[in-house]
Structure 1
Amino acid sequence: MNKQLVLMDHDGGVDDYLATMLLLTMEHIELLGVVVTPADCYVQPAVSATRKIIDLMGFSHIPVAESTVRGINPFPRLYRRDSLIVDHLPILNQNEFLTTPLVKQTGQDFMVQVLREAPEPVTLMVTGPLTTVAVALEKAPDIESKIAKIVWMGGALNVPGNVEKSLEAGQDGSAEWNVYWDAVSAAQVWETQIEIIMCPLDLTNNVPVTSDLVQKMGKQRHYPISDLAGQCYALVIPQDYYFWDVLATAYLGRPELYELREWETEIITSGISQGRTKIVSGGKRILAMDKVDKDAFYSYILQQWAR
């Protein structure tokens, strides 16, 4: 069976590492590389943690690349510091040397190269802002035909966003962070003909990270990957935390658990709604993950990480 070719682009939040870990467990996926976009992280520890995770899981042939793009609205420092914590977890620091390669190219140039060299169109699994994708497309418009689709965690369609008005003055609360970091680049990707399957807050709001589930991961502690997942989620359990990136990524493994719905949309790039994904007649048609079998999803990730 031919494997599905996937290139991962994440932005270094706690759930980005967990999404990468989940993707690496999918036997029908051939992961061509991981790009780290410097958004919800400090990029050096985020790159380091990513390489350590790939090493731990035994896939050290998979290259990692550091994107050098910049957004418009930085993530709060409190969010980004998690990359430093994850990089220091003892389970990721048992070996003195890293074998997973860090390529010399920037992440955007690496994305261009991977897509051009791929024997067939590649699925982009994006769990951060779309900026690296937009810059790669701007540098090399020919790669659009080499992108099979973008599966993206981002946006809020019929629910409020998660950019808090109290933190971001002049905002109306409709923006989701992965759009808000760089809405202009998201809008550029919206102008392409690339198929987009998005996992919006509309769905993730219904799939929380629970204490019970984290404890179940801990009970699988004789499995290093489940142990690592539980440690990562333990960092965020005191706050309201949801399966954002992991829920989006699980779609590649078990699409039958999801129902998709088509919407016509546009990205708002300025004003008090900057970063909003707005439903508008005649806008870009996208597919949004609308429903998921939550219990089956929870069982799936526990099973996949039991290794």
Structure 2
Amino acid sequence: MAASPTDSDVWPALRVADWEPTRDTLHMWTQIVGKARLAHTPLVNHWWQVPLYVSARGLTTSAIPYRNRVFDIEFDFCDHRLTIRDSNGSARGFALEPMPVAKFYTLITGALDELGIETHITATPNEVVTAIPFAEDTAHASYDAHAANLFWRQLIQVDRGIHEFRSRFLGKVSPVHFFWGSFDMACTRFSGRTAPKHPGGAPHCGDWVMVEGYSHELSSCGWWPGGGEEGAFYSYAYPEPDGFADYPVAPDQAFYSTEHRQFLLPYEAVRTADAPDATLQRFLQTAYEAAADNADWDRAALECDPRRWRSSR
């Protein structure tokens, strides 16, 4: 019988500095794939139709409608392939290996054409300071297969933990999803009230994108593979209520960043904790309470016990 994995295996270590070139290349590749999904999917509030999702092999678009069929695109970080499949049983793909963004863009657009999936995207990246058109980007060309696999294994744990947290909310709440614009996992709870118009300001991204994303009062949490030695969990509120930054958020390693206007918890603080899962839940819950208590959310009406029917099974 195989031994049970240890926490150090389950929550893998990956220093940002050790894979940053691969991370930045993957960021551009996921933007191309995400924009293909955006091109074919009807708007769902707050752009919930555009992210990617953690899969048993990597990251997937899930099913995308196209005329009278559907297709999906998956980054397989086990066999290191990009695969496009459609509901007619056809598939195309290519190896994930070191290559410039320009070549990746050519390969994926060619594969979509071969499948008869006519796709038009705005072929420049969003939410990055330097937005090189995809067809011209030879600067991002790294792919460390081992690092990509470790990153996916991190995402599995993040996805699992945030899904547990999501299950305790009865009100309007987003899926747990991976936003390719900001390259982070996220899940957002809503109070049910509208919010002031968001000022925008994200680089190479229309202000109207943020206006849609932040149209209602929210508390959002997630994880970004940056902002710290091994990345960071985060939690913020929009609009940020008075008293939010001073709320006692756990564990002790959590802190409020005045630069980012959000609570941060280093990934390694969870990874090295005696009980990583419980540590993450304490952070997510107390940071949510910082928003909900200070903004006077109707918590009794919005929260629930995900195990409420367990005794009836």
Structure 3
Amino acid sequence: MKILIYGTGGVGGFIGGKLALTQHQITLIARDAHLKAIQEHGLQVQSITGNFTAHPHLATDDLSKIDTPDLVIFAIKSWQLEQASKDILQYTNDNTLFLPLQNGADNTEKLNKALPKNQVLSGLCRMISFIKSPGVISNPDIPPSFLFGEQDNTRSPRIEAILAVFKEAGLNAKIPENIQVAIWQKFLFITTVSAIGGLTRVPIGIIRDTPYIKDLMLKTAQEVYAVAHAKGIALPENTIDKAFAAIARQAPETTASTQRDLMEGKPSELENFNGFIVKEGKRVGIPTPVNEMIYQLLLPQENIARSPLTPKGGTIAV
């Protein structure tokens, strides 16, 4: 299978690295010093599950050099999907499948607007991973896992084939009964911790041990849960309890990627997390005052980070 990893950051680097250890043809889209290091020395992955170095078929920042992929895995930020879809479409065909694995609740919907809907899958990942230095991916905590499926939740031959490739690469992957529920379970968790981390600028250990902030997280999660149900997403009753159990298991020094982006003055996923819940809450008639407070407090900083006068990176998150 010819697989294109669109964005070789923490998530894409880990997946692409593992897949590149197989006989499948793996292409990585990366840029700048990270790309040069991969081209010269291979992609080094330091993981809680074991360290390795992988050499992909191709690492490039030029889409015109790629072979037509059978599968495109989007490992960029949610807000970058629209542009990435436009960029990649001309290099694919009617058989190419598109799998989004980034954070966010509406990534599939974004891709449906830009790509042939019958070629778009749904997915998510659970992992802590980031670029440690050019050419080096660090996964210091939580063994990565991946969930994906068809939009209608059928166990199609093509989704089974992708699962087989992931398992061949030693990736912990599953096809859940309902991929939409799985996505919203992850979305509730990440929305609960990310922007509050950006506001407080401290790691998860301090956040969860501070009663006032922990209660703020709980109210954030309750609003996300209410919006999900109003949209017809049947989240289980224990979803919030499971999210906070996951928060309790995080290493105390852990920070979310959106929190790190906010702290570093980079464009973040604020709009796709709390901003999305605020807008969807208004659409379905669910009040979201805590999410709106968090969103509005961070929005000026987000706007500055996205200003054309503010230096920032390109459209590929690597």
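Supply the structure label, taken from 1, 2, 3, corresponding to mean count of other Cβ atoms within 10 Å over residues 149-156 with the calculated value 24.2. For mean count of other Cβ atoms within 10 Å over residues 149-156, the value 24.2 is produced by structure 1.
For the set 1, 2, 3, ranking by distance in nm of label points 7 Å out along Cα→Cβ at positions 229 and 269 places 1 highest. Of structures 1, 2, 3, the largest value of Kirkwood radius over Cα pairs in Å belongs to 2.
Coordinate-derived values only; no laboratory data. Since this is a predicted model, take the numbers as computed values, not measurements. Cβ atoms are built from the backbone, for glycine too; each structure is taken alone.
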